[in-house]
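Each in structure tokens, the structures are laid out below.
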Structure I
Amino acid sequence: MPGMATNAANAERPAIPAPRVPLYRTIADAIIRDIRRGRHVEGERLPASRDLARSLEVNRATVHQALQTLKREGWVETNKGGGTRVARRSSAGPVLGPAPAWDRIASSLLTRILAEPPAVEPVAVPYDLSRLAPDERDFPAAAFAALLADVARDGSLLSYGSPFGYRPLRETLAARLAKRGIPADPDALLIVNGAQQGLDLITRSLVDPGDSVVVETPSYAGALSLLRAHRARLLGVPLDGDGLVPAALERALVEKPKFVYTIPDFQNPTGLLSSAPRRAEIARIAAAAGVLLVEDAFDADLLVEGELPPPFAALAPGHVIHLGTISKALFPGVRVGWISGPREFVHRLAALKRVGELTSPPVLQAAVNLFLVQGDYDRHLARMRSRLKNRLALAHRTILGRFPIGTRALKPSGGYVLWAELPPGVSGRALAAAAREKGVLLSAGADFQPDQADVSAIRISVARGSGADLAKALEIVGAAARDLARQAARRQKTPAKETKDAAEAALIQI
């Protein structure tokens with residue numbers, strides 16, 4: 001019978017020996033079983049390798065190999081001078097294998113993000129001229145907390161909300177935008193977690209790797225990092241005293257960019273306020289080319305003198321996406337921003353937002369809405385603007401008086417930042433490093449360049465600290481800048497002297 005023939009054939013086939021498990025693996029598996037059964041608890045110190053070898057009657061090298069295997073697989077930890085202990089694990093259960101190789105499994109997007117210069121974290125230094133976050137001492141925390149506690153009693157606000165955001169807040173914001181001439185529609189307004197998330201949504205919706213995007217040179221470092229992470233090709237357009245240079249923009253638009261990213265109000269990092277005629281010209285150029293303008297108005301509420309020109313969204317509403325936020329003037333931790341623009345596009349962004357996070361917290365938006373409607377926000381702005389005006393004037397005066405000859409700085413009419421252009425040969429990166437050693441944080445101009453190249457400029461934020469702190473910090477930075485300027489002057493003289501010496505040597509040889 002066929003089955004019998006098969007059995008006979010199998011009987012004649014020589015037996016294949018089972019693979020032999022190495023002794024070190026057997027020892028490691030035995031220790032793992034003991035850990036799983038609770039015979040060894042987390043943090044417990046295991047016997048020394050010498051004692052284990054003696055008790056198991058094996059070579060000490062074999063025990064060492066078993067312990068290395070256990071460490072590699074996450075079962076034990078070794079500390080210098082502390083022997084080998086059972087590793088601490090989560091309550092979910094024991095570690096079943098080695099930790100993932102993060103570099104191998106990371107996406108290309110994450111890899112690009114990690115390649116960006118790290119964000120400046122608060123450090124223990126006396127003076128911070130780097131962050132745009134307002135000083136916590138200026139927060140109207142008590143008033144906001146009372147509103148938040150009040151709205152939190154409404155259970156419906158603790159449920160999921162619309163991906164578009166809390167409708168009463170959208171109506172309030174649309175009314176405020178209308179006062180600036182922006183034809184905002186509550187149904188074409190999307191609440192986002194700050195302007196940064198808004199820019200990310202816009203970029204993800206429009207930009208594929210290799211697509212070009214026009215940016216100001218210099219521009220907001222967070223936007224440049226985000227665009228590079230999405231592998232956009234950055235087309236830098238320079239600024240002059242009125243804003244984007246029109247001729248340079250027209251040349252960039254030949255490349256058919258997906259959009260133009262611009263900060264017309266108290267531009268970050270320069271503090272420049274684009275003039276009304278220049279805005280009208282840029283809006284005309286963009287509309288004629290059929291290119292979208294993304295207008296970041298994150299600092300628009302921080303005007304301290306004069307008037308704001310009409311925003312791009314008022315000049316060419318069909319070609320402009322308007323980004324706003326309450327975070328910079330109120331609390332950075334209250335992540336409430338908005339996108340206003342053509343209805344069809346905003347609805348597409350809402351669909352993209354829904355996929356990523358469903359919705360933004362309704363209870364927080366309700367508190368912000370009350371803060372706006374009851375006038376608390378405008379009263380807070382009045383207090384902030386008074387302090388900010390004094391700080392900007394003090395910073396401008398100190399820069400011109402204490403920095404090296406040849407330093408240029410625009411006095412902004414609002415916002416948090418001043419841009420100091422240093423004498424030729426003075427590295428912005430070198431000055432930032434020198435200031436940090438002396439206890440002052442500031443931002444090098446390179447951080448705001450599309451190509452991240454070093455430039456002779458720094459950005460100074462006046463958002464934090466007292467007036468006395470600001471004056472002292474700028475005195476320190478000014479002294480460091482003067483030292484670097486003297487070094488740069490010596491470097492410039494040295495080549496000239498060497499050239500003269502070489503010419504004299506040639507004459508002597510003749």
Structure II
Amino acid sequence: MKKQKTNTVKESRRKFLKQGAIASSFFIVPRHVLGGKGYLAPSDQLHLAAIGSGGKGTSDIKNASVNGREKVVALCDVDFAGSAKRSLKNFPNAVKYHDYREMLDKEKGIEAVTISTPDHIHGPAAKYAMERGIHVYVQKPMTHNIREARILTELAREKKVVTQMGNQGGSNPLLKMVQGWIDDGRLGKITKVQVWTNRPVWPQGFAMQESDAAAKPADLKWDLWLGPAQQRPFTPNLHPFNWRGWWEYGTGALGDVGCHLIDIPFRTLGLKYPKNAACSVGSIFTKMWSPDYHPEGCPASSFITLHFDATEKSNAPIELTWSDGGIRPSHPEIIPADSDIGGTDSKNGVLIIGEKGLISTNINDSSPLMPKLYMYDGYTEFGPEIEENDEPEYGHQRKWVDACKAGFNSKEHQGLTSSFDYAGPMTETVLMGNLAIRSYMLRKENEKGQMDFFARKKLLWDGENMRITNLEEANQFVGRQYRKGWEV
């Protein structure tokens with residue numbers, strides 16, 4: 001009888017609730033009403049993780065969390081005693097891992113990851129995540145080499161994952177000003193682009209320091225830091241930043257800021273794969289008549305020339321030059337002598353040069369873009385010197401998160417400025433410069449016992465098939481060799 005009474009009470013309560021709902025004509029209560037303004041139900045949160053939680057990874061995962069709107073469930077880093085400590089403080093409830101493979105295998109609830117590691121880890125980590133259907137945000141350059149960029153671009157479509165590369169300046173609204181000047185034909189026929197940087201701003205251009213296993217920081221997981229690179233004992237002055245100057249791990253000045261600077265003309269002019277590449281590099285002499293030779297590292301400075309077919313935006317073939325190590329183009333006559341070219345103090349910049357005038361801009365990261373239009377008839381038009389941004393890094397990470405939640409091929413996804421459909425080909429173009437540099441250093445002994453630098457020529461590039469067609473030895477730099485367990 002007691003059981004029957006309980007059921008009667010439940011039925012009466014159910015009937016009361018039903019009648020009350022009908023009487024009020026109120027059937028469904030939205031979550032935001034129940035939870036108050038700004039409330040987001042746990043089921044609506046994107047579950048995020050970070051691969052590389054220190055350095056740039058600190059801001060990447062923080063910005064992706066959108067001030068706590070989304071849930072960071074796990075953090076991965078090879079050295080939590082370093083700058084990754086800030087992410088631990090920001091997300092104290094996140095599970096901590098050293099190996100991203102273990103994290104992604106164990107934490108089945110992860111839906112999206114930020115990848116902010118040294119360049120040589122980008123490709124392996126992104127591929128591992130994407131193969132598991134996980135959305136990825138990958139710092140620039142998207143990959144360490146051209147082959148990896150192509151693989152990830154195609155894998156994103158196959159797995160239907162939402163992707164974004166971390167060249168946040170691509171989301172800068174002031175780029176629309178530059179795009180408008182080009183689309184309106186203000187420059188006329190565009191034939192030349194000049195890009196330059198003061199990088200490297202880290203040690204580069206000399207022999208790598210000797211290994212010293214005894215000097216390894218206690219908390220650093222060195223083997224995991226090496227990842228796909230060849231095994232070697234701990235080497236000082238690589239972790240956490242100076243790895244950029246060594247080909248095993250980094251991609252030099254081009255990899256550091258090429259995806260910010262070259263992005264501007266590549267995007268606004270609608271460029272595709274380059275047709276060819278040629279370069280020269282600065283030499284360092286520590287003894288008379290014999291330049292130092294360190295092909296394992298990036299040079300102290302370089303000058304690269306890429307040629308592109310005509311595009312709808314320019315209607316003419318385009319020559320793009322890149323210079324680093326502080327080498328910048330000549331000051332154009334059209335720009336007043338006391339004015340900077342590019343950015344502040346002319347340290348970094350882009351000149352897009354047409355028959356009627358030119359456009360000058362700064363580096364396209366989180367620095368002020370400073371777009372300026374100079375016309376040969378004397379007309380000028382300048383964008384603001386100081387930018388007012390409503391959210392960090394132009395909302396680049398937040399827009400990716402919104403697209404992840406909206407789904408593959410949603411309007412939010414299609415609205416991303418650096419999904420891999422765009423960032424892949426652009427990264428391949430940037431890394432063509434490095435392929436040219438590494439080829440420039442190839443040499444072999446001739447019959448006189450002297451070293452011939454046999455690859456110092458214009459390299460003809462078949463972009464669709466990712467091959468140098470006139471120098472087979474250069475194709476070794478399209479990809480790389482991987483340690484077992486880290487393959488791409």
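All of the numbers you see were taken from the coordinates with simple rules; none came from a lab. Keep in mind it's a predicted model, so treat the numbers as computed, not measured. Cβ atoms are built from the backbone, for glycine too; each structure is taken alone.
Descriptive notes on the structure:
- Among I, II, structure where helix-only ellipticity at 222 nm (-39500 (n - 2.57) for each DSSP H run of 4 or more, over all residues; to 500) as derived comes to -14500: I
- Mean count of other Cβ atoms within 10 Å over residues 197-204 derived as 22.1 - corresponding label from I, II: I
- Value 1.34, calculated as Cα Rg over 2.2 N^0.38 Å, assigned to which of I, II: I
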